[in-house]
Structure I
Amino acid sequence: MYCEAEPYSRVFIELGPFPVYWYGFLIMLGAVIALIVAQREGNRLGLHKDFFIDLLVFAIPAAIIGARLYYVIFQWENYNSFGDIIDIREGGLAIHGALIASVLVAYIYAKKKNVSFWKVADIAAPSILIGQMLGRWGNFMNQEAYGGPVSEAAYQNVLQYVPDWIMNQMCVDGVYHHPTFLYESLWSMLGIVLLLVLRYKVNPRRGVIFLSYVMWYSFGRFFIEGMRTDSLYIVPGLRTAQVISILLIIGSIVLLYYRRKKGYDDVLYDGTSLKPNKNSKKKKKK
């Protein structure tokens, strides 16, 4: 569909000669809100009040580096210098790279602090989705991560109900494009609701919430990625994010089965142990 619209400025605010971009601002806003949510839940479940603050000191830089390296590896031919590689003002961060790096850092940090990694991961899972939900709006301001051209039928049946200020930003080269950033942001919001229901209404075994997050995000990302025009490819015709999403879903299912089979998930989310109390058994025998 033909359209005419000027894109929004990518700059959030000017601090003297230094511009602060919407992309970076929204990522940091997501990180702050995610931290507050995780910190409060961590305190409720007995973690030190500074646990997640200290974790983020290491996890945020690792996530940014991981996200950038992941993206650059699959776009290597587009970078001519080290300066190009580290310049993220125009975007170019891959969520899967951020997740891999931050999960590795969280695992090492939890081990150092003698805290269950799965406890930390379950607490952090909704917060990760909060960060992803808000971070996608950075893609919106950068006018990136959009889908293919919108057909007349798609616009009349669905997208005409999307606010004009969103669709106008999806006007690229005179054509409306699918706001896939919005689809993923809404999918993340639904995921947050799902994880909170699991947390407060179901109280599942430890590890279930985090692995449910991985499967939920991966399932939605697989289909949304198929709509995007800026996908990274392992080989021509094979989208990297779709392959990774399938592997993550399979890996999560295998881990859930393995942990149940081996009895590694014998603690509920709130810390209640499912192991039989040996002392109570001895009392009964007496």
Structure II
Amino acid sequence: MDINKIGVIGAGQMGNGIAHVAALAGVDVMLHDLSEDRIKSGLATINGNLSRQASKGLITEEQRQTALMRINAAPKLSDFGDCDMVIEAATENEQVKIKIFQAVCPMLKPDAILASNTSSISITRLASTTDRPERFIGIHFMNPVPIMQLVELIRGIATGDETFEASRALVARLGKTIAVAEDFPAFIVNRILLPMINEAIYTLYEGVGSVEAIDTAMKLGANHPMGPLQLADFIGLDTCLSVMQVLHDGLADSKYRPCPLLVKYVEAGWLGRKSQRGFYDYRGERPIPTR
């Protein structure tokens, strides 16, 4: 089947990024969130990001305007009635996602594909809570979506071949590179990346190095574009903790135990860039390490 119109649930960083790249690729998009204000904020972010691309000559002004015209607000889930696919891009919380799927499924046409942008949660388990497990798939975009090239494609145990091939064709149309991952906790990227970040937090927790020393060491010693603690702040410490909890619970191995310092930061509401404080304090002119 051809996917020419998609719905996106969640107008935040991931959701508006997915809408952005889909619209540029000629796909019509319906963007939904909990309130119209959140949808408006997501649309404003998309406009700003498209304008930045146009100013750099990455796209033309005509492409920017055409892309914006392809994205429409969807204040109600019933607005997804004629979508070929709906992609959930809500917070990395299994119960939140299940609640969304149970609410949206009755609004979809029978052959519509339902996808999750989850970065760690079992696709098989999420699919089992819907009325269409054979038409359910994991499509994990990387952040920031307009810039990052990779998309992980994850089949649940019940995902049908037609669903997989239609999803693969859509991702290719968006100009992304696909890595097919098996449905194991955290898939490929986060199975490798988040334990590294967690180990960096343990290194800080145990006093092996300061925030600045750890990030400098990995940038200059391992040629990483940003340090692991800086990256954790960019991802969101709550998301990092959620992924580590999925790994720890799903694989039952103590090596995936979330660092107590990560837990403490999340409990304090210090979630990284989105809350202005994490391993760095972003409230001034330049980020300042908090430890």
Structure III
Amino acid sequence: MVANPDSLFPNHGNQAAAATSGKLLTVDHVNLEYRIRERIVRATHDVSFDVYGGDRFVLLGPSGCGKSTLLKAVAGFIQPTSGSISLDGRMVRGPGADRIVVFQEFDQLPPWMTVLQNVAFPLRVAKKLSRAQAKERALHYLEKVGLASFANAYPHTLSGGMKQRVAIARALAMQPRVLLMDEPFAALDALTRRKMQEELLRLWEEVNFTLLFVTHSIEEALVVGNRILLLSPHPGRVRAELNSHQYSQDSFGRTDFQRSVARIHHLLFEETEAAQ
């Protein structure tokens, strides 16, 4: 028996709210490179940005601009060639439970585990909680994503959108300092993608986590993010940083929304072509 169930979910609201007055994540003049066959390819060039607690910060750019590579560097999977990445003032030198990634692929969930086991297992591996506490927290976040009734189901019985919701619940249950999402809705059909965007924003309102989100969809960036970093075509360089907190799912048909879409498209592509 857990004496105080609220103690299982202490971090998101208070921690994120406390961090909103200062920087949480700093990417400082980062260059990222990788090797293919006989040559080295530069993925990003001199990229800098700051993410504050409670931000919905979006990395937006065309395919091949290095935005996913940059997310992996923040996650600690790869090291910058030069520059630095720090979280809470400490250098990122490898993966950690303070940064959890939700990927694009649906098959992120071990198929031999139930939905509940998939969400609870990382908590046990991280030795954060007892078995009973891990189960309770897992159920809490499954309730948040509307899948508590599927706790005993197996991943192969779920739709793509439901699998992504389980992956999000699993990530949030770890209560990371930053939730990293790498084009998580790109493989979904248009209607499901729109629904998942709505659910992500609802979750953010309830839990108030900090989000770093990668997409190549201008419309998705404007709706999901409150701040957007535009990256140029390969190699990714910072083109601009924009505020988008004024937009929501109801903004799609508005003139100012379409004007913003056109402006971003111009910044990403037409200015680049003119410079070339």
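What follows draws every value from the coordinates through simple rules; no lab data is involved. Since we're looking at a predicted model, the values are computed, not measured. Cβ atoms are built from the backbone, for glycine too; each structure is taken alone.
Odds and ends about this structure:
- helix-only ellipticity at 222 nm (-39500 (n - 2.57) for each DSSP H run of 4 or more, over all residues; to 500) from the coordinates reads -14000; which among I, II, III: II
- Among I, II, III, which structure scores highest (criterion: distance in nm of label points 7 Å out along Cα→Cβ at positions 60 and 212): II
- Among I, II, III, which structure scores highest (criterion: mean count of other Cβ atoms within 10 Å over residues 108-115): II
- Structure responsible for 20, with relative contact order in percent (Cα under 8 Å, 6 or more apart) calculated and labels I, II, III on offer: I
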